[in-house]
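S.K.: Pasting the structures here.
Only the coordinates and a few stated rules stand behind these numbers; no lab work does. No experiment lies behind these values; they were computed from the predicted model shown. Cβ atoms are built from the backbone, for glycine too; each structure is taken alone.
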Structure P
Amino acid sequence: MRQRSSPRKVSTEQELYNTALRALMRRAYSIHEMKDYLERRAEDKEFIPPVVARLRELKYLDDARYALDYSNQHAKLRRQGRFRIARELRARGVPDRYIEAALQTVFAETDEATLVRTRVKRRLAHLRGALDQRKIASLYRSLLSAGFSSDVIRAELRGITHGDLPDLPDSPVTDEG
């Protein structure tokens, strides 16, 4: 297996700016992610703040918009819950105020129970055999890891099992959203 070499270092501010633009053409970045990306590529670290400032001024970097787009994408297309989206955005260095605002906006128009129901139906379609306690517990854990609250999950699972739920542990995540 070939080891990946370290990224080519750039020596001028203009080259670093061009490197940032090429990265932004591939995907969106949070400000924190872009700073990390540029630190790995800059020979002189003093070029990073002016490049990031220029990108922000031109609105190529905007954490509020990034959080909203990311939340929208992950809630609607990947059908993930608010806890997971918040956790991933925090890991990407997005400030909590933008995360909260984005989650409020996205989940005002997206029903979490519907997302859980869709995930459950899809999972049940691929299940073999009867729906026993072990399979319900596995389904519950997968929904927790997808970022849904335990209350929403329990309500949807009660509807499927007609109220016959095993003793399931509470959510390991705190109320982040």
Structure Q
Amino acid sequence: MADGFVVREAETEQDDEAVAGLMTEYLEWGHQRLSEEYGVNDPPGDPALVRQGLGQYRSPNGLLLIAECDGEAAGVGALRVLSPGVAEVKRMYVTPRWRGRHLGAALLDRLLDESEKRRVHTVRLDTARFLVEAQRLYMSRGFVERPAYPGTEIPQHLQQYWMFFERHDTSPPSGANA
């Protein structure tokens, strides 16, 4: 446990309620901010479907992480495979109470480390334009802005309010065919 928190893989069933709760909170918060910032009243995701969608983030094709502070669910982050060698970071969120403790960075770093172990050479993500702090974090980890990518969940009519990023693994693949 570093800095009073731990980041670990979420356990099926045991952590589903906490993870779904964090993801739902994130979607609802994001929808509210979209409405406030841009007058958009069209959520990019349905919070009611969060729990049943957790499987797409579980092994072997994904990864679902939970961050805990003082035994309390404080943050979440996920990785899902888009195609062989290409994965997407999803649902990165830290509750307001626990922000400022570098949980977002710890979640992202763990997702990136795990993606390398899974021979993922390209990691993509999307983020709302108002999430400037998240964008700084992503750029500090080597992500660069790119156009919307195949497989994004962001509907085309909302993409003007989003930014899309990508990071390529710069290390040579170990034992992988070129």
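S.K.: Which structure, out of P, Q, was distance in nm of label points 7 Å out along Cα→Cβ at positions 89 and 145 calculated from, if the result is 1.7?
M.R.: Label of the originating structure: Q.
S.K.: Quick check on the output: 3.2 is distance in nm of label points 7 Å out along Cα→Cβ at positions 17 and 81, derived from one of P, Q. Which one produced it?
M.R.: Q
S.K.: Please compute Cα Rg over 2.2 N^0.38 Å, for residues 9-48 alone for structures P, Q and give me the label with the greatest value.
M.R.: Between P, Q, the highest calculated value is found for Q.
S.K.: If helix-only ellipticity at 222 nm (-39500 (n - 2.57) for each DSSP H run of 4 or more, over all residues; to 500) is calculated from each of P, Q, which structure is the one that comes out at -8500?
M.R.: Q
S.K.: Another question, if that's okay. If you work out Rg/Rh (Cα atoms, Kirkwood Rh), for residues 41-136 alone for P, Q, which one comes out largest?
M.R.: The maximum falls on structure P.
S.K.: Another one. By the measure mean count of other Cβ atoms within 10 Å over residues 65-72, tell me the structure among P, Q with the highest figure.
M.R.: Once mean count of other Cβ atoms within 10 Å over residues 65-72 is tallied for P, Q, the winner is P.
S.K.: I would also like to ask the following. For Cα extents along the principal axes in Å, the calculated result is 48, 39, 30, so let me know which of P, Q that is.
M.R.: Label of the originating structure: Q.
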